[in-house]
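> Listed after this line are the structures, all set down as structure tokens.
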Structure I
Amino acid sequence: MRRILPALAATLAVVAAAAADFPPDRAQKVLRYAFERAETTFDPQKTSDVYSNFVESAIFETPLDYDYLARPLRLVPATLAAMPEISADGKTYTLRVKPGIYFTDDPAFKGKRRELIAADYVYSMKRLMDPKLSAPLLGEFEGVVAGTEQAIERARKSGRFDYDAPVEGLKVIDRYTFQIKLNEPFYNFIYNLADCRATCAVAREVVEHYGDDVGSHPVGTGPYKLAFWKRASRIVLEANPDYREEYFHAEATDDIGREILAVQKGKRLPMIGRVEIAIIEEEQPRWLSFVNGEADLAYRVGYQFAPQAMPNGKVAPNLAKRGIRGYPIVETATNFYFFNMDDPVVGGYGPEKVALRRAIGLGIDTRNIIDYAYSGLGKIAQTPVLPHTSAYDPKLKTEFSDHDPARARALLDLYGYVDRNGDGWRDLPDGSPLVMKVATTSVQRDRKIAEVLTKNMKAIGLQVQLMTAQWPEQLKAARAGKLQIWSLALSAAAPDAVGTFARYDSRQIGGQNLARFSLPAFNVLYDKMQTLPDGPERAAAFREAELLSLAYMPYKFTLNRLSIDMAQPQLVGYRRAVFWQDWWQFVDIDNSLRRTR
């Protein structure tokens, strides 16, 4: 007993010291805001939407992350003891997991404390190859990591993936060390190590315990854990009691970063005890919840309210008096329509099908969409390449930006899309009806976009039938190849521009390639862009990819988004993340500045 009591006292002293690092009111610090779209799943390797990824990135962890403040961006270790060691030929990555990182307690672990080890990352990357998941980021690994093509082929033939079978390029070296070997030096591969959809660590016990419902039971090593979830309505996360001892540190490279660092440096992470997210798809109630003080952050202020929130680029006086701050942002994002290339009406690679898609593209008035649905906050897109990524050329001008109804009508006439029965609508060249079945949602902004499209298509003689459903349902149908046309947005996940062209890679059909575009020449070009180092040859490959994307038009890019975030005075240290979604652990709440609700 004399031996036990001093040991117990020492243990309690350590626990008390660690607890003292957190402010005593951390449990009362709550971050509240709203998503504009509903989540779909909390299974990282199965996720393709940004809203689910926000939540997952707080629960699970990748080997690397982006420095929260550094601009230009830089990667830093997250769960690794140091940055990966990369061989001289660029093909082998050696990664060492930091000991002492633990998963949140869960019944799947049967009462044992479960440490994060190298095998968890190897298992999680193998999940990308499981045909049951239809993982959106499979194309980032298939044929890139050594042995993946053979493993995937075996899984497709048998209908199941053997997780115990070795994969040449994914190898556990010891308890904390693993290696990734590539077939060729892919210079942008390292960004996958900071993308939750590719490399967030999940525990095999949890996946096997919950089976097909694992997306409802996320268990990770991150700063937060899921406390409550009502689908498409409300998500609540609480600070992870098993989270390791981490403190705020970052590289401040500009005035905004230095200001945040001065306030946040040295604080124990996470600083906030609870994150509450409402799903509010309509702009008006989302904006009112912020103005009324029910939300701490207006992430992407609704476009119809942006002019009154920040007229002429300045926070409105009535809001500024309350200490509300505004953050205008040029997003690394674009809006586009995809055409299902397997669809008998708008799909196909023959000249008449290409002509139809290009005519539709020429008929769309993007400026009208920007002004009507986005209150003028947007720039007409010229290319699939996104702003702030490596190959973006702000001076580029292409047909993607053209609105030319006369040219559209001439193309349709030339290829036999004429009105054959006198009903006022053009028919297919074989005389059968031509009806564009366009997916949309009931959200006001989507209704406005659909209204413009319907009007534009009527002007060139094409009939539109709107297919309305909730966003998660449309995404599921799109990935299954069941939608003909849909307008949605995409965001860059890394600074390298090559990721944009994953949407044209036939190996990613069912994942990122929603258009189901399949052109062998493009696959070759996509691989070439990944293996070439930055320079004139790689830049020329990007330009060639842009020309092919325009020539076949499986996607019609419309606009690059501009947006505004606004924060209440009590939200401390906020800065919009660029290519990543985990930021909740880096901000604080000062309840003394919160208005009484």
Structure II
Amino acid sequence: MRSRSKAAPVLSSATLPPGQSEIFPRGFLSKLIRVRPHPGPLAFLFVLNAAQPVVAEDYSSRPRSPEQSQVLQWKQLDVNQINCTIASDGPYADYRRTGGPGFEWPKGSGKTAIFTAGMWIVGTHQPSQQLRTAKMEYDTEFQPGPLLELFNTSTNDDAGPVSRADDPRYRLYKVNRDDTLATDYIEWPGDLGAPYLDVNGNGRWDEGVDKPEFYGDQQVWTVMNDVNNEKHRVLGATPPMGIEVRVLYWAFSASDGLDRTMFIRWTIINRSDADYDSLYMGLWSDVDLGLANDDLPGCDTSLGFGYVYNGLDYDGDQYSIGYGSLPPAIGSVLLRGPIVPGEADDSAMLGGTWRRGFKHLTPSSMITPGKTCCFPQLQDPPDGSPEHASISYDYLKGMMGTVHQPLVRQDGSVSLFWFSGDPVTGVGYLPANFPLGSFPPNDLRILVNAGPCALAHGDTQEVVSANVISQGSDRLHSVSLLKEDVAQVRDFYYSGGVVGVADRTMDLPASATLGQNYPNPFNPSTTIRYALPTRSHVKLTVFNTLGQQVATLVEGEMEAGYHEVVFDASGLSSGVYFYRLAAGSHVESRKMGLTK
């Protein structure tokens, strides 16, 4: 098991990356080492703004430890008051780059609010009925790059994804609005799934013609996958799930709360041969609001967010790394959860398209697991242990993972939303009347969870969150302002202030269609897209020029909407092939070329 101590490493100029002589503000490391003798993650589903004493905006790639060949890259989301360190293998507010907290607020102050953060995904693999994890925390089970082949969950062969993970194309892409001469703008990877404007309207990415689609004034995009057996052995101790995750981070330079907000969209694609059901997702965060050991948690079910505020009136000590007499509060808001079947008049957005008959999940639980000061039932899942998956799964379901039980209040009711009272008025369930005993200010982790949902073979889910930090005249005034700011951010998002919400119509395809595969020609895999106006029985097959069927890509009932599937032709020879869609009475075929 890897150590979870937050004590920062003692860095000298010899251990810093080449060309960077001073990553941290002067004296920061010595302060951090003196005040951080504790381990621990705190789970947070939809993450907050991570603070960090950061460096220059773009970090060059650098290799990881010898046993891991992937080249990692870090960049900063820093267009407004937030300075958040983002890694190409998943975690953000990433302490691995900074040697301390990875989220700085206000930018340039050296004050920090999050140690590290990332997403947890745990679901039941079918047909084995075994849990599988795809997680990011102090370690990560993800690596850079897309999944270009169907992942076999029986053999769990990870050779292809691991060998591609150091490809420099699978990096972080950071662009600012109107900065059309930047390398990341020119090389924007629309063909990998990065959002783009289809300038010529041909339905596919054309480099040099199509342009990045902007969600904010600055955005960072990357793609990763969880197919690395060694990473899973170190953390979750399950085989990989076989998922590809595309992540878009964006922020605005505007004022009125948006200058203290960052947005994240996670697009999760099942590239495996298996289905996952009873799946839960959560954004995990180890929130350290200035000083790490004096924080308290809360949640607001009406606004769908969890938060952390200072438990003492003054945040700091003689080293002055805290926020002093004006400690802020920081919250993580679930703006759009995974989709599940709903009523006929429900609608949900996925992939920029509204889908009727579905609805978005709201938070199913908000809890505070981790290394708390006095409750052993809430300890972190042990890395690399057979218990890791089951403990993590219980936490995502709002239960006490180490004892596999729900939290029961004194009145006998089950609590899935811990600390849901109002600390300003003192009304409701608060740390002082926590069912397990008085919960004193301490070092926290937070999880805001959504589930259960399904992620069938070839299907996609999306999660969108906002991370907001607010500072008032004292610690409780900061909580009041945070709730006001979160309400405004939600209004902004749902009113169309963010691309992909109100400005897109609730359309379904008028008829079944089969798109041209891309890329074409290809080697060895290509993506095939198709659309369905209604729920239909679908069969998507591939034939050679002799009319012999060489692959069945889809066979079964599929929901109305837009779908895509990856065809891996590793075992086939070069030549022309045909793929055929049969959806109800609609039959359509197209030609593609395999070049090896």
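Only the coordinates and a few stated rules stand behind these numbers; no lab work does. In this text the structure is predicted, and so the values were computed from the model without any measurement.
> Which of I, II yields -8500 for helix-only ellipticity at 222 nm (-39500 (n - 2.57) for each DSSP H run of 4 or more, over all residues; to 500), as computed?
Here the read-out was taken from I.
> Could you figure out which one of I, II the value 19 for relative contact order in percent (Cα under 8 Å, 6 or more apart) was computed from?
I
> Could you tell me which structure in I, II was used to calculate log10 I(q)/I(0) by the Debye sum over Cα atoms at q = 0.05, 0.08, 0.12 Å⁻¹ as -0.20, -0.53, -1.20?
Comparing all candidates, it corresponds to II.
> Consider the structures I, II: one of them gives 1.27 for Cα Rg over 2.2 N^0.38 Å, for residues 117-300 alone as calculated from the coordinates. Say which.
This value belongs to structure I.
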